[in-house]
Structures are given as C-alpha cells and as structure tokens.
Structure P
Amino acid sequence: MEHHHLNKAGELLLKYGPKSITMDDIASQLGISKKTIYQEFANKQEIIERVVNQNMEQLAADAAEAKNKAANAIVEVYLFNQIILDISGLVKVGFATEMSKYYPETWRIIEPKWNNLLLEIITNKLKRGISEQLFRPELDTNFTAMLRFRQLRSVLNSEPVRPKNMDDSTYLHKLTEFYLQAISTEKGRLLVR
C-alpha cells in the first residue's frame, strides 16, 4: 500500500510542485486520513526524497533499456530524447527552483545525484558513439557531456533561452541536430540525416 501511496503522492508533487502540495492534499487525493500518511512517511520532505530517488532509478532503467534497444549510439540519443520529453511532460516547470528554495537541504543531496546520473548516461553514449566510429574520436567527452547536459537541463527546466512558442519536442529536436552534427564523424552524419 505504501508503494501505491508514494506513487500517487509523487504524481501530485511532480505535477504541481513541492511548494503547492500539502500533506492534506496528498491524503485527500489518496482518500485516506492525514494520520495514515504520517504512519507511512515522517513528513513531506521524506516523500519528496523518495519520489525523486524513485524517479532517478526509473531514469537509469529507461536509459539502460534505450541503450539495449538502440542499434547504435545515434539511435540511442534519439531514444533518450523521448525519455527526457516524457519527464518534462510529467514535471512542473520550475520544480528544481522550488526544491532549491523550499527544500534546500534535500535539494543539496538530490541535485548532485541527478546531475551525476545524467552526465554518466550522456558520457556512456559518447563513448559508445566513439567506439562505433560514429562520433569524433578526439572529442573531450567530459566537456561534450557537460554541454549536452546543459541542453537537456534547458528542456527540463524550460529555461528562457528557447524561442517563444517553441514546444519541448521541437526545441529538443533542434538541439539534438546541432549536437549530433557537431560531434559526429562523416559516417555518423549519414545516420543523422
């Protein structure tokens, strides 16, 4: 039952943001008393931590599945884009900002884990692409991974760098085209086209 309650609470927190959702809201949506919620979770901060950790585990699993499905690193990049778009559709714009402002202790723990996970996923894709001779061998993988990380964060955080009226999907597609053209070998560019 606790797992179900955590999932439902997670949906609310991600959709409306940690500031907007109260323990009363969670109890009401679950159709249980606030007392029952507090028997399962110490406080809202615990729910937030568990929800974010659960979502990071899911991201890692989805990334591994995309890697296994993908015929090559370029296909894997596009499959991972869909994962990012799915996340951006579930998470309230400004979620990270609310976390850093209203739950700074929790965010100080979670943010580095999240960043490291994304960087690891991106770096592994780069290494795969280099080994498949689809990405340029002289790439500085750490620097390139950081640039791609920033691109993906700009989608997830809906940063104001994008043109007005451009949806997440179009924006991410344009960023990905730019990224892949910059890092691909001639063989890789043929696959991108």
Structure Q
Amino acid sequence: MTVPAAAQDVAITNAKLVIGDGSAPIEGGTVVVRGGKVVAAGAGVAVPAGVERVDAQGRYVTPGIVAAFSRVGLTEVDAVTGTNDRSAPRTRFSAGLDIAPALNPMGSPVAVNRASGVTRAIVAPSGSSNLFAGQGAVVDLADDMDMVTKPRALQYVAFGEDGSAKAGGSRAALFLLFREQLLAAR
C-alpha cells in the first residue's frame, strides 16, 4: 500500500505491519504519521483525535524503500543532455567527480519515486571513459531542497563487462588496472 509522503497527519489502521527489525509482521497494526513523520507503529496503537484514518484492509505496510543503486535526481529526461548529470564521460577527473552538487531535488523522478514509497536512495554516477566514474551520495527523498544526507559516500568503479572493456577486454587486466590506479592514488 502506497500512501503519499506529504507532511500530513494520518493513521493507517488494520495493516499487516512490517517493522523492519526481522520480527514477524504485526497483524491488525496501526501506523500514526504526524507532520510527515511516523510517531507510532504497532498493535494497539491509539489513533489521536482529528487524524485522518486510512483502512489498509489487511494489506502490508512497510518502512520506506531504499533504492540501493540509483540515478534519481541526476537526470530529468535521459535523452536530453542538458537535464542529464549522471556522468561526465570526457573528463580526466572522473574519480573526483562528486555528483552531490548536481542533484535536483525538484526533478519529477524524485517526486515519482517518493510517491512510490522510496524514502532514501544511494545515487551513483554512470560509467565514464575511466575505470573510476565518480563519487556517489546517500539522499533523502523528502519534499525539501536539502536531499543529500551523505555526500561522497562511495566511489563508483566499473567492474564487469564495462570495466573489462576499459582495461583491454579482460577481467584479469581490469583487476590489474584497478590495483595500479589505487597505488597511483596513494
């Protein structure tokens, strides 16, 4: 069940709650959201007066979804170069490329993901002409302008077919190139 993430007061009742701690789902549970934040969740949770009720009719309610490898916020329309900040394929400095300043919290893909239950994302740059494509960030998809919670959280490295092609066509050469570049960075 997807409920809009707008800052509103709502109680989702009669839900099969998945808390996210490994415990069994809670049948007939209630989640109370005030000001866009969960303030109570569980069995026997009282619904405050004046709070809108939504009957989940026994459907699952889960914590927010994390998009573990995403480009959300880096592009508006893939085919339009001017709205696409996911890579800098012609730069020599791709390992130092920090995507955080390029993230657009007002882009429609952010709103679409948020409405679908995605609350956080790990955003990484796309491949470049180099083995190291750049630095990714952890972002919060709340409806505000400050979406970056951890800039430079990861370094994206092209392994697999793309990386082996950059290293001359062999995975063995890829790992050699990777080690050489790490040593050169020391």
field: For 17 (relative contact order in percent (Cα under 8 Å, 6 or more apart), calculated) the corresponding structure among P, Q
entry: Q
message: Computing distance in nm of label points 7 Å out along Cα→Cβ at positions 73 and 121 for each of P, Q, which one ends up highest?
response: P
Among P, Q, structure where helix-only ellipticity at 222 nm (-39500 (n - 2.57) for each DSSP H run of 4 or more, over all residues; to 500) as derived comes to -4500: Q
statement: When distance in nm of label points 7 Å out along Cα→Cβ at positions 25 and 65 is calculated for structures P, Q, the one with the largest value is P
message: Of the structures labelled P, Q, one was used to calculate volume of the Cα convex hull per residue in Å³, giving 121. Name it.
response: P
query: Suppose you compute mean count of other Cβ atoms within 10 Å over residues 41-48 for every structure in P, Q: which one lands on 16.6?
result: P
- line: From the coordinates of one of P, Q, distance in nm of label points 7 Å out along Cα→Cβ at positions 33 and 153 came out at 2.1; that one is structure Q
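Values in this text are rule-based calculations from the coordinates and carry no lab data. Please read these numbers as outputs of a predicted model, since none were measured by experiment. Cβ atoms are built from the backbone, for glycine too; each structure is taken alone.
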